[in-house]
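The structures considered in this document are given below.
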Structure 1
Amino acid sequence: MMYRLLFRQFLRTQACQLGLLLGLFVGIASLFVGQQFLKKQDRIALEVEEKQQEHIERNIKYHGDDLGLLLYYLKFSIVNDQEPIAALSIGQKDLNPTVQSVNIMTLEGQRYDTDLVNPNKLLYGNLDLGFVIIYIFPLLIIAFTYNLRSEEEETGTWKMVSVMTRSNLKFLLSKLLVRFTPLAILMIVLFALAGWFLKIPFASQLFPFFVISFFYLLFWFSLSFWVVSLKLSSNFNSLLLLTTWLGLVVLIPSMVNSYVANRFPMPEAFTTIINQRDGYHTKWDIEKRGTVEEFYEDYPQLAHYGFPTEEGFTWHWYYAMQHLGDVESSEQSRLMVQKIEQRDAVSKELAWFIPSMHVQLIFNDIAGTSLNHHLRFLKYIKSFHEDIRLYFYPKVFEKLTAESIDWKRFEPFHFKGEKRSFDWSKTLLPLFIGIIVFIGLSAFGARQSFSEI
């Protein structure tokens, strides 16, 4: 009876009505942002499907008699396929391209190509549903709960409540539940709309996203209840909660990012390209035989093609130089990838103590928009590049023409990634620990505040 009365009273308040309308509006807007993101990725993939054969045919028309020259111009596209769940947490996808096109020349100069993106857009990020859950919902929780008890004391009704209720703590918990219920319903509505609007499978993708969001809400409610149990004024409660939100959601993640970047600096990002270019260009000034001998050390199965003459230009020698450019930069490239992986691992370790950062990283993992997913895509590109090299090298060395190749087989290739395993214990444990800690602190504060406990 008391719960229903409190629920009706709370629903009539402007804070509740405006907060829920704001949450609903921003949540629906985030779904449209996600839909536009998916449409853009699909459009890019479709354009690549349409243009790949046109690109090949146009170059064959002009360079079909010289396969080596043709392959100098031809690029082969790999599409990083995106699942609908990516619309809820765009993550690294606003920076990393959906389609990567490579030819059989040096890989390191191509593998990290990306689209031009407005820096302001990268700074502000994307208004996806993950952003709404991580940033907006805690603010709504703060707005709903900061005066949970102090309002009663400041209006002079707390003594009356103490007399009329059997337990002051039960009364506050009822008020807390009243504020939790509409936000939980709002979140359920948004996820139901996301599943229907974006056609996201519930069991395999949407359910884990929802469960993590639910525990994240519980964490913020438990933190807010602890602040309320300190028996402070409404102004101080709101200031403390907003400062905590600013620290946990904005400042501390930024500090972690800065710390990780300084702990694992990556000069290799620059030296990889320099070494790759030097490794290729310096070969123009040495004997061709020495270059091709180094090439055959990596590809002994091609050694029967012999050595080009020292006079004049040959594609045999040219592509050997291109390969050695990658060889010269391979160690720097390996170190760079290793440091990126270290950055990601350390960020995840530190995120155990930062709920907002932990949830964001988990969202990206579920959505397939994480840094790890992009690294797997880059490794696939390297493997793909090696495959097309090994396919075309013999044909170039034999001086075949374009007519000898079945170009229909070179439709855009698709990278689907591996199925992501989901460890519930590692995912929920940091949030669960935070919830238990603040519940314990709240219970301690309640004992100090309520004489009957």
Structure 2
Amino acid sequence: MLSFFKRLFSSQSSHLPLQNLHKEEDNPSLKIFVAKEGGKYFQDFKLFHHKDSSTIDILLFLPHYGIFFGETLYWKASDLEHATVQRSTKQSKQPSATHLESIESKIRSKLQDVLSFDFTPIFRFIRLDHLSESEFDRLDHSFHEFLPKSSIIFNDDTIETVKEKLTSMGEYLHSPLSSIQIIGALQTHTFILPASTNPSGALLSPQQNQFLYSQLEKNTTLYGGYGSGKSTLLIRKAMLELLHNPQEKIVVFAPTILASDLLRNAFVSLMYYGAITIDLHRIVFASSLENLESFKPFLKATTVLCDDYYAMSPKFVDTLLKKCTAKRLLVVSIDENHKSDTNYPLTFSYRNPVSHQSIETNDKGLLPTLLSELRKSFQSDIPPLLILPESYDFSLFKETIDEYLGCNCRILTPSFTLQTQDIDDIIIATEEMASGIAASHVIIISDDPSKNYTYALSRGSETATIIFVSNPKRGQHE
């Protein structure tokens, strides 16, 4: 089943067309059936495993049965009138395994590498897109010998016929399989790894997939509100570009060194999770540099991606635009103010609205209030983030918090990098330095009630506290 049909015809049929130029489906029954079953339908599914890539004509996932994959053949009755087929032999020097057997082995290996103990049922079928069942019945008996009708989807099959054929291949599973787990394993670049806020992981939305598979233009902007998945997509776009284009060289810029470190960690984690091999010399993660003109990875890059573009310095932005005229440029922002050839909006936010409380105190009550709030959130697996005004003495706050809570706060500076430090404890930063950080809880200290704290609040996954200090004695914090 049996791609040798593509090559092993008799001399009378040696010039049979293998594919039509237009892969239009005459009968949508298969797609409709899959949708009714709550499954997923993929055409030209790309399977990446280590350094290998394969294209699967059709891949289906049915939660109560498993994975079905097939090969589409575009034979017409007029072309097959006198054709016969025969199985390849060792004498003919053809491989003993068929194409579909090889694909099944690759699917199984991928699932085993990603999910370890995986027993997902896998079934094969053939789709004859331009051949009806009655036309097939009139073909030479050799076709019937090697192609059982029970595994063929004809162009005139009804939804009920499709259902009967596919469901008869395996047993009904009363406990449905997880499409997130299985499709996420097979198609890693569309998977969002499990996190404390989403223990099972997730698949990209249709809107996110539309951008992921779109052609990256010379100058493109991806924009959306906080929590819309912009950074998530940037990482996956970089991965997919590298998987498809072996000669691609990509530079990913973020506003800070820490933010670029976090992006790189997310990229590598996704790559290892999905058993994908990518030459990491082809992608470089960096902060927004002042000396961009002498940064060799940028000069050699074919594609440049910028996360949190709006948080980068005007000088860097100006230099970047001037030097990217011969490169593809993707910028990620919260709006479409950047002039681009193509703009992609993300209209949905996947992060819960941040609920926050406001506390008013004076200068003397600031530290007791802060320590009390930190004590409440200190037990979380993800450390809280403390955002201070630039004018405050960060060392004083760190010393006091460390002594009171017995911890080791991390002060984020422009040179902070995960290569020499970690962020496993309370993080202290300015609003600008908080780029790329997702915290369990954010505490903001402010003396300006009129300020818009949307960006600072977006760092928290769910909750935040704003401590407003009235009449601060700045000298104590400078």
Structure 3
Amino acid sequence: MSLMETGMSKFKSVFKIPELRERIIFTLLMFLVARVGTQIPAPGVDIDRLAVMTQQSDILGLINMFSGGAFGRVSIFALGIVPYINASIVFSLLGSIIPKLEEMRKEGEGSRNKITQWTRYLTIAIAIVQGIGVCTWLQSSGLVETPGMMFFLTTITILTAGTVFLMWIGEQISLKGLGNGVSLLIFLNIISRIPADIVQTMQQMKDNKFLVPLFIVVGVAAIIVVGMIVIFQLGQRKVPVHYVGRGFGGSSGMGESSYIPLKLNTAGVMPVIFASVVMMLPSLAVTALPETMELRIILTRIFTQGHPGYMILYSIVIIFFSFFYTAIVFDPDKVADNLKQGGGTIPGIRPGEETAEYLEGVVTRITWGGAIFLALLCVLPMAIFKSLGLPEFFGGTGMIIVVGVAIDTIQQLDAHLVVKDYKGFI
């Protein structure tokens, strides 16, 4: 059987499972709702001038990418899912500072639901604050047709309601659809901008005689980068485990060998998403300073994508969130305790505290490698295109998010297929 036939066979098997078919259809319907919302503009804004300004500004372009083009139209989804991500970051950071929150996260479903509810309330508060900031900027930039208090009240209400609705869509996808809802919405927004970005790049470089060779080179480079991301996302460090007294087929008196799969990138795409959102904040804060202020000019230059200062700070934030998120999702003490209770030992390592220290050391080493790799993939395309004086054809940030979310979703799809005795995609 050829590779194409194998792929088609696996694709058809997906739709043979009623539950899986319903989840896919539900996810696609939510995608449709999310995309329709980006096309409904809030009233009273000069959209044409805003679109031009968005194309000329790095920070506005980044915000527009995360909102799927909604910010450039000031649509009802202009704030996107970013306020929810900000709220999640706040509670993740608070969890490491306030032990009670961390205990609640581990206690059970009821306590986790409370944290989720608090995250929703904080999302609304952040959306209101960001809505005020957007309205103030629009009015100060002369983009509002009828400025005044009524514009503020209506636009802030619309933008906040849009964010809450997107948050609900993301949660529904996670519950009734396939994959992580918030990550999938960001994935959808990024890929929806690809055709427009390609057209815009071609228009900017239509007089360049090297346009076709450049597109070929960039296309080949993109394929190589995607392959590297896939290998990196699926890579594992296998820690051997020996179970004393547990035999194969349920027999006793023999030893059974197994392993603990530690992912090279335990945190997935979350460090990149968190870092991208965090890097928006100082850039937006700078715009609040007076235009003639020298500090604003300096900070604007530093927080421009492609500036060495921006790339260094962006890399540091990615590395920080890689370690931070890994610490949240992987608990070496818990793994060591489970191994001890199950009669498992790592060869040469004593059960209990020594096992936990060993696992923590292994995870720390591979997280350093994974974090640096993520940072390089995000900043290298910026540096290369900036040094060549070319528009950025593809961003490492967007590619990592798109490929990472796609892999996570396919793995969830595989899990459903394996349960139903079908072969998965991976």
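Only the coordinates and a few stated rules stand behind these numbers; no lab work does. Small disclaimer: the values here were computed from a predicted structure and weren't measured.
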The value 57 for percent of Cα pairs over 30 Å apart, for residues 179-346 alone, derived from one of 1, 2, 3, belongs to structure 1
Quick check on the output: -8000 is helix-only ellipticity at 222 nm (-39500 (n - 2.57) for each DSSP H run of 4 or more, over all residues; to 500), derived from one of 1, 2, 3. Which one produced it?
2
In terms of relative contact order in percent (Cα under 8 Å, 6 or more apart), which of structures 1, 2, 3 is highest?
1
A value of 29.5, 104 was derived for Rg and Dmax of the Cα atoms in Å; which structure in 1, 2, 3 was it taken from?
1
